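Just so it is clear, none of the values below were taken in a lab; they were calculated from the coordinates. Nothing here was measured: the structure is a model prediction, and the numbers come from that model. Cβ atoms are built from the backbone, for glycine too; each structure is taken alone.
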Structure I
Amino acid sequence: MALSRDFLIAFNMIHGIGPWRIGSLVRTFGSLEKAWSASYKELLETPGIGPNVAQKIVSQRTKVDPVKEEEWAGSLGGQIVTLVDSGYPVALRKMRLAPPVLYIVGSLPSQPGIAVVGTRRASRQGLSQARLFAREFVRQGCAIVSGLAKGIDHEAHTAALSMGGKTVAVLGSNIGTVYPREHLGLARRIATDGALVSEFASTHRTVPGNFPRRNRMIAGLSQRILVVEAGIRSGAINTADWAAELGMDVWAIPGNITDPLRGGTNRLIQQGAGLALDPSDVLLGLIPETNGAHKETTDPIAELYFKGASPDEISARLSVPVTTVLTKITELELSQSARPQGPPLA
């Protein structure tokens, strides 16, 4: 292993070694090459390297092979990009605790990225809003970034693909272990029309602690964050926190104050996040040709639907059969022309 990138890949494959500890090893030994050959006693003198981690380094470093790791990534259609490679994303390089190693399947889009995130247990209204906002973002030339989770993430990815747009899925697993498994087909589509990105090596298992690390990467790969629907303790709020630390704009869709799935978004707005009543709010200033204007709709069913009203609510307000409402909504979805036109109804 003559190249520093080989040592980055190798250390990243050892359990318990992340961005902070890699930095600590470099500061202590001057290079990862010297750290790689350090004794157990020398490793213990490194800040953040206690007995357990030092023992893992000593025992596992004889088992990992960066060359075979690159072959493994290649067998899955991916590539490994490290901090010392020119192809490493500039936005991530600027982050505190930037991932030292990335596994990328597909190609990261050149368009500005907007993260669309939210709860796994999304409501029908939340799914509709994620779909409609994501479609408009793609229509205006942006890529969608999300986390491949159930609920809002899934809806955002599929909406982008349905528009022929680009989307990036940041994984909380390694690229060979898509999670959740039922999204394997979606992951393959994303890899064709965007990218799957992970910082986890083939040696890493999918554990809960992976997902906060995934969330910071979602923020790092985006220019703006939209939280659609999320509870107070949702992972989407963690993504928004990372975005705020990076000085990025965070937007949230408001909702009923008694709805626990809107507690997180309402709180974000209370704390200073942008109020997203329409996709143009989020897009303003990001795309030069986007000036906040949007086409008005003359169809009352479409107008209420774009605002987030349910079919039953639309039927009651307009005094038309719910079957008529459902037919119109189906036509809108099939035509892929839907776009929200105001604040969602609580």
Structure II
Amino acid sequence: MQRMPATSTRASEALNLVTNLQTRFVQGLEHLAKSLHSEQRLTAVEWFRDQGVHGGGVRFETADGDLFGRGSVNVSQVHYDDLTAKKLGSANAISSIIHPCNPLAPSVHIHISWTEMKDGHGYWRMMADLNPSNENRTHTADFLAALQQVAPAQFEQAKAQGDRYFYIPTLARHRGVAHFYLENFHSADAAADAALATAFGETAIDSYLAILTDALTGEVTSTATERAAQMAYHTLYFFQVLTLDRGTTTGLLIHDQNDVGIMGSLPPYVDRALLERWVDRMESPQGQLLHALIRALPDSSPALVDSAVKAKLAAVVRHHYGAYPEAIAMQASGDSTPPTVKNHS
């Protein structure tokens, strides 16, 4: 089986851009692991959209190691060159999430994508958010300062949009402490836009690697209280991704050929009892969604979220929005909401 690439020149350039960022991140993570005398590495997993006719992708993933409980650095290109009825030409993206084992080391989410319509219109999506369970304010400041330096003209808008997107109304708090989110970004200078996407990705990756190195170098010990905070935060992360994150949900609604990859953002373990306490706080029908997600988890404490469980969770999300399509409007949004599912339909 072979992945067929998009024919668009800009799609090819975007795929090359995100692939280079993937290589930079994977090599940086593995270099850090070697420097800390860890055997943990990331393994390549390839997936195909419609047997490769419409593209697919490669993700580098790792799990249950001594440094990372879960990690995924996914690059994909999906296109519809042969389907004239579709308005979407291609979607090219890197989407990565790292969940370190040590509760003093923060998780991170980085996403950069180029979406191109067949009429030639296209736009970038750039996201980066730092997600500590036990915040180090120096790390937060460093991460935000790096993003502000690389995108000074866009920073205030992106920070405000990120703060809005990652707010969890039910819990009256945010997921993460540092947010950058540009949606539907494009200007009259396509080359400058691509250069910003490259520089933004490199800066987010390098800043996180520096933070991770600082957090994990030397005598690093954690307390029972800090480990409990990590479990609670990972549970909150799970909650936000599966009940509010529009990117995850739309990915699952578009196709079922990369469910484990799309669910790569989920942490390794969650607290079922804590999730159950949040069911009654949710508006209908989202309480039903959370209840079904809990039922898909193992009946253990903590509950392991492995590949088999991810597949079950994906089916739950797909079934819920099939039954309640209007509920997609209850998910998080930035300043604009691209019609992603409609574009792929």
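I have 0.25 for FRET efficiency 1/(1 + (r/R0)^6) of positions 57 and 161 (r between Cβ atoms, R0 = 35 Å, to 0.05), calculated from one of the structures I, II. Which structure is it? Could the numbers behind the result be given before it?
Details: I: 0.25; II: 0.85.
Only one of I, II returns 0.25 for FRET efficiency 1/(1 + (r/R0)^6) of positions 57 and 161 (r between Cβ atoms, R0 = 35 Å, to 0.05), namely I.
Can you say which of I, II returns 29, 25, 20 when semi-axes √(5λ) of the Cα gyration tensor in Å is computed?
Values: I: 43, 19, 17; II: 29, 25, 20.
Computing semi-axes √(5λ) of the Cα gyration tensor in Å on every structure in I, II gives 29, 25, 20 only for II.
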